[in-house]
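Each structure below appears as structure tokens.
Readers should treat all values here as calculations from the given coordinates under stated rules, not as data from a laboratory. These numbers were taken from a predicted model, which means no experiment stands behind them.
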Structure P
Amino acid sequence: MRKVSEYREHADDCRKLAGRAASPSHRDMLLNMSATWDSLAEDRIKSVARQERIANLETVARRKFG
């Protein structure tokens, strides 16, 4: 899940930059970007979990039905 940690790191970077932004519009843009990175991280977590469930179901089906 390397991508998740990278997405979280990008989100943190955006929040840090937002704290030093020269204008409110830049701050808002950076905070929006951080929220997008956080959302991508959550989506990736859900996607990996889905893939694992599918793989488990396929394994069970192979054992049961050959």
Structure Q
Amino acid sequence: MIASSGRLLTLTEAAAYVQLAPKTLRNKLYAGKGPRSYHVGAGRQFRVTDLDKWIDKHAVPASR
């Protein structure tokens, strides 16, 4: 998926972007452990830059 950093993604698109099931991403949001999101219209929207930051925050150091 190619998306510009300013484009807003739906929950389903954001879940695909971070390679999670939509239900898993929704559960992480409700638990306060998901990426930054915005209420726009009827549902949550996500910026690609926020998703990238969230992914980077969960980076694991390489093992030796």
Re percent of Cα pairs over 19 Å apart: value 50 computed from one entry in P, Q; matching entry is structure P
helix-only ellipticity at 222 nm (-39500 (n - 2.57) for each DSSP H run of 4 or more, over all residues; to 500) from the coordinates reads -11500; which among P, Q: Q
